[in-house]
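Heads up, there are several structures right after this.
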Structure 1
Amino acid sequence: MLTKEVARLRDKDVRQRRRAVRKLFEDGDPSAMPHFLPFLEDDDEWFVKRALLAVERWYDGSDPRVAESLASSENNERRLLAARIAPRTSSPGKMLRGLCDDDDAKIRLAAWSSLIRYDSTAAREGLKNEDRAVRRLSASELIDSGKFSEEDVQIIASDSSSAVRRALIKRLSSNKDEDLYPELPEDLLEEVTGSVEDASREISDSTSSALKTPWIRDFLRSSAPKVVTILTAGFRKSSWVENSDTVDSVVEIVSDPLLERILRRGKGAYIEAACIKGIMDQKRSEATRSRLVLDRIGRSPSSDFIGALDSVDAPAESELAMAISALVVEAARSDGGK
């Protein structure tokens, strides 16, 4: 079956090539990954996106040239992917350190995250970085690992950023009855919570870490318009939709109004995948699920997205069923006009 679909990837008919791509993703065979690499140079962005997704899912690190090529690309999305997959290679250190100095903040943070996982001692270097997000990441990794020294604690506690100090505060608050570090400022624990603006900044710095923080989760469950607006700004500055696990957590935690707002803008495979998870979530109100469908009108939804809606369990004549019908009709009309 793999040989047949791989052969169709070279078919002159673009429809046959797209069918082959979809079938290979459905089969989920990692050995298909090398056959997607030529699409990285394709003129059609649809194929480029699928090639990047194939690399992210199936790259095993056996050929470091794949990651190195992405790391040296002028395209931010490719360098970001390189930062995420580099640890799969046998010696990612040099590549990751190069990406740690990238001009793009998201790429720098992703590279530091991967570097710390590969070499835990890099977290101490990160504590001295000028980028607040990197210091926060490094502090969190050190504290969570339990492999920190008293000097590390003092450095974190004296950091100019409350976001960095909060990594330590969370640990102290869970050990309130133990005087672990008597030399620390007495009012440090008073910072255990923050404002909604603090929560928004935490989300923009590292959404996955923010989702694990109790006081931020409280804000995420809020339906208050002002809170939703402020948190939406944080989500839009982050790349949360590019991480499937983070998307799952967001869909599970956030309020209906917030989910609608953070998925309203944008288009593309990542946004559509997040929307589908929200639409499929039967714990959500029917109004919200319907809104997630209707918000795709006018945003050129892909055929994959339209096809996924076939799996949605929506009773006939329900608000959700009518929303799906409206989107399908609009998509068919748009395709017919091309």
Structure 2
Amino acid sequence: MRKAPTIRDVAAAAGVSVSVVSRVLNPESGPVAPAKRQEVLRVIDELGYRPRAAARELSAGHALTIGLVVTDLSNPFFARLADRIVWEARSHGVQVVLMTTQEDPHLEADSLDTLLDRSVSGVIATPTGGNIEKWRRLRDLGVNVVFIDRAIEELEDVDVVSIENFDSAQRSTEHLLSLGHTRIGLITGPLTTSTGSARLNGYKAAHQNASLPVDPTLIRDVPFRGDAGGGAVGSLLAMRQPPTALIVANTAQVQSSVRRLVQMGIDIPDELSLIVFDDNPWTELTTPPLSVIRQPLDMLAVHAIELVLGRMHGKLPDGARRIEVKADYLPRNSCAPLILSNAH
């Protein structure tokens, strides 16, 4: 069976960019030289290319629909992020179809098939890291894709919006080093994800800049789902030389990690200085209030919507955009100089 031509096939045959083809399909999105327009229309007819329903919605001025694929709505970070994206999309008159994957590549594959059946105009997604060929196929069919929070190394041509993961972990580690801590534990996400690996690299860079070795026994990379954070805390504090400070850089595991510290009766910051990657309001209500990396959800949502709409309207040049939003470090009372804490 002959494969249906895609918007990329039309662009290649006409010798133009995908954005030019998009502007031909959607005249109100931008100008195209008459000669180029005629050539694109000739190729469209020759190849028998049929724009997806989403493209017809765009050209007809109907309400657009985008897909939002997030990994886990039980994770407060993604629940709040989804809420901000839906709010931002609706302010542009765009409808959102929300899908969740539970960090399962199989569920993600089903979600992508569903979104294709719904003929969405674009997709904003936090990828699991799998389904590379399905993501490529989605783009080949003219669906604009923006990854948010995470990226896939093999898909360099996809737009990405994230926080400065490397910088955030580096700043957190440097702050603890400046307080005299040299045994700093790190709980991060799976190293197969861009967030997990970037935060580990930032942690390592801070040690390198301070001319200190990295002790791999102080590092725990744990899944985003479940309660592995508590187990990681327990194993770190059971070491013969436990850490005097801890960074929980896996947002999904912050509650589990803090719960275990409370259960163990750890005195923060006298026994352990603590920084967490979580901007949830409850972090201000603990005793003591926790020092946090606050992730700018509003800016992540704004940039993601701007990118996917810009691609849909053909207003952005070819070539992937990588936007990293600076996260704020908010020092509170959960960190103390080593000389004032229990150095074990």
Structure 3
Amino acid sequence: MNISIKDIAKQTGYAVSTVSRVLNGKGHFSKEAEIKIKQAAKELGYHQNPLALGMKTGSLSMIAIIVPDIMNAYYAQLVETCERILFKAGYLTIICSSDRNPDTEKRYVEKLGHGLVSGLIIISSLEVKDKFPNYDLPTVYIDRFPKLKDGIVCVASDNYQGGALAANHLIDTGTYPIMITTARDNFSTNEKRILGFSDTCQSRGLEPNVIKMSATSEELDLEAERDNFDAKISELLNQHERVGIFCINDNLAAFLYQEALMSGYKVPEQVAIVGFDGSAKSRELGITTIRQDINTICNVCCSNLLSMIHKSKVYDASQTIPVSLIKRKTT
């Protein structure tokens, strides 16, 4: 049975308007009325409808999280962690999957940006050059840096540092370092990983070797590129005694690791592999990786978003979170 404020008014003898003021904590009412009404609400099992309240006040206690691919382990962990933090803060979350489609993401933003939610967290699939839709809503970007405007905060891992860590580690372990990236490498995060890797190779007297495959990092796309991967590894090993591969993400690293073993290569004696993310898959397979600090990313993201929603000051619109190298059996 749904209990309404009319039921509380009937039990307490107070007017519906008085019950509403007490339960919403707004307007004038006596202490006696407050005690009686709150006690009756508790006894009757009354719970406010957040959607109805938000529509009435023009402010919903809801946060939308737009994610490129909810099946991706890294993105799923970001969503789960943000959802847990926001729930503790009294906010419900709406999860919107853009399926890595920029047009779908823009449509979500346009629809959500008109009072349906209190704020947005966008784990974006938009390219760096894309302009941000024009709307006024507290927003935090994770892993993308669009053209900044008031009301937008960007939180990302130090991707440049990650590329540098990977390059130094592969060189220090005596391998010829290369980087393999995928068809979707034109995001700000991936560009910084590539730049960090390339700059570090150059600083250590090596010509950067960054190979871009035509596949994306989804498993089906990688399977279609199996022969190309085999040919590339074989070619490199004909030129160098040991090859160290820095992969743009853990999905690609896992695929290459399993492919190397199936092809009879010794890991890490012939082929060393470093991924990027610190996903569960890298832990399960024992892949050396650049770990992103998801807990810190999400805490910084959510605390900034809540500060904007409550009109508190946000001092740094662009915040970078350090990464770390986790050495495992592939190097």
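Bear in mind that the values in this text are calculations on the coordinates, not laboratory data. Since the model is a prediction, treat every value here as computed from it, not as a measurement.
If relative contact order in percent (Cα under 8 Å, 6 or more apart) computes to 7, which of 1, 2, 3 did it come from?
Working: 1: 7; 2: 19; 3: 15.
It traces back to 1.
Given that P(r) over Cα pairs in 20 Å bins from 0, in percent, derived from a single structure, equals 30, 47, 20, 3, which label among 1, 2, 3 identifies that structure?
Source structure for this number: 2.
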